[in-house]
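Heads up, there are several structures right after this.
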Structure I
Amino acid sequence: MRISFPCAGICTTSNLQDRIDTYKKDSISVSCNDQANKLPELKKTAPWFKSVYSQVLQDVLKRLDKGFQSFFQRTKQGDVPGFVKFKKKGQWNSITYPQCKKHSSDIITAPKIGDIKMHCHRPIGESAKVKTLTITKDADKWFACFSVELALDIEPKQDVSSAIGIDLGLNDFVYDSDKESKPAPRCLRRREKQLKRLQRMLCRAKKRTPKYYKLLKAVQKCHYRIKCARNDFLHKEAGQAS
């Protein structure tokens, strides 16, 4: 995975530059299929791309094409969209396998990577058909997200006789029609001093040095803890409400 992520970012950068150069030179828009057909030649000139599964590289091109389609669609609507941007080192944090088979509850097999131990926090039913696998890196944590195909279950009718109205705010996270309230979590405020100190140190550090990447990792961890605290609060409140 440590090889696949940088290669995916390099593939995006090279193909984005190819689209820009081709349009400036010949006024021709390069399609996703055209770039996918060039992948075998790209692997010959840059052998390190052979270490990445072919469908992962194809998914990278689909993401790039989706960005261009969104750009042109917003342009037709009269908006002022931002052009597709190049990604810096470390900004590419996910790869997708369009076809994946889940072998067991604690091990997944990713082509060109091998067997990966996994802690499955949510069981996947036997009737579920696994479609895609997305491996994501968040701070120093790795996550595997499966998209599955399941039979649609019709939910039972809800009893609306006990329904209440709620209002979301800043001081109170929720205030309902029964005059009950829940204070908003101050996850960012609790870590504001630590985050401010780390970001100041990151700005002063010389870029592309071991110290810079160490501080960058510390900032990512801080943001990750804030996000986890918020999600934990939301899940607990939703569980109590149900």
Structure II
Amino acid sequence: MSLRRLAPPEMQPASFAFTAANAEWAKKMIDKYPAGRQASAVISLLWRGQEQEGWVSHPMIEAIARMLDMPYIRVLEVATFYTMFNLEPVGTFLVQVCTTTPCWLRGSDAVVDACKKHIHLHPQTVSDDGKFSWMEVECLGACVNAPMLQIGSDFYEDLDGPITEKLIADLRAGTQVKPGPQNSRLSSEPEGGATTLKDPSLFDGSVIGQYTAYAPTGGGTTDAEGKKPTQGASDREAPAQKPPGAAT
């Protein structure tokens, strides 16, 4: 089990305050809960604070504790428990590389190597230009498009070493990068294109009305008859018990 701590004092900012827009949002979020239950908004406020600053700092935790009338230690427990909260400064682009088994089998080691080469040798360390940091994470939920990584709210899939290097270079240069599969694949369809359900008539409506409903013949049970409720086993009379020794 890893121990998560806040960044050391020398890395902490002097203070924290929500922007005017975020403060108004936070008030609305707190008002959703009845009196005495404002602490239920703690994760939402921590998340909005991280979106604003990039990470969760000591002053941020203190400010949110005051807003929610919570002990500081209770907010600290939440921030250090959930790994989605960054407890140290991160780059403008936080690259989260999935290295769970499906991605590893598909080559996530090459993606990690690209991050080590072009961001920093060590994870959770901000690059020299301040634009990037990277970390390994557990499953990001797009195993069929493995390997993949997440930056902000966007997912980049079907990666390899060179593609990852180009992705980092484009983001560093300010070039817009399209999220999703980074090869010719559309969404999560098979590589090379669809292999099933390719007949256009399945989707264009041209076969509507060409087939009649199945009608049983020869005394078979109709659909309506088959859906009629039947007598439950508990409602039926149990078969008579044969006396001991009777022939079967």
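If helix-only ellipticity at 222 nm (-39500 (n - 2.57) for each DSSP H run of 4 or more, over all residues; to 500) computes to -9000, which of I, II did it come from? For helix-only ellipticity at 222 nm (-39500 (n - 2.57) for each DSSP H run of 4 or more, over all residues; to 500), the value -9000 is produced by structure II.
When mean projected area of the Cα convex hull in nm², for residues 21-76 alone is computed for each of I, II, which one produces 4.5?
The read-out was computed on structure I.
Where does the value 12.1 come from, among I, II, when mean count of other Cβ atoms within 10 Å over residues 13-20 is the thing being computed? Corresponding structure: II.
Here percent of Cα pairs over 16 Å apart, for residues 109-156 alone was calculated and came to 53; which of the structures I, II was it taken from? Answer for the origin of the read-out: I.
Computing FRET efficiency 1/(1 + (r/R0)^6) of positions 37 and 93 (r between Cβ atoms, R0 = 41 Å, to 0.05) gives 0.90 for which of I, II? Working shown, then result.
On the way: I: 0.90; II: 0.65.
The read-out comes from structure I.
I, II: which one has Rg and Dmax of the Cα atoms in Å, as calculated, at 29.6, 95? Intermediate values should be presented prior to the final figure.
Details: I: 22.9, 68; II: 29.6, 95.
Source structure: II.
Only the coordinates and a few stated rules stand behind these numbers; no lab work does. Keep in mind it's a predicted model, so treat the numbers as computed, not measured. Cβ atoms are built from the backbone, for glycine too; each structure is taken alone.
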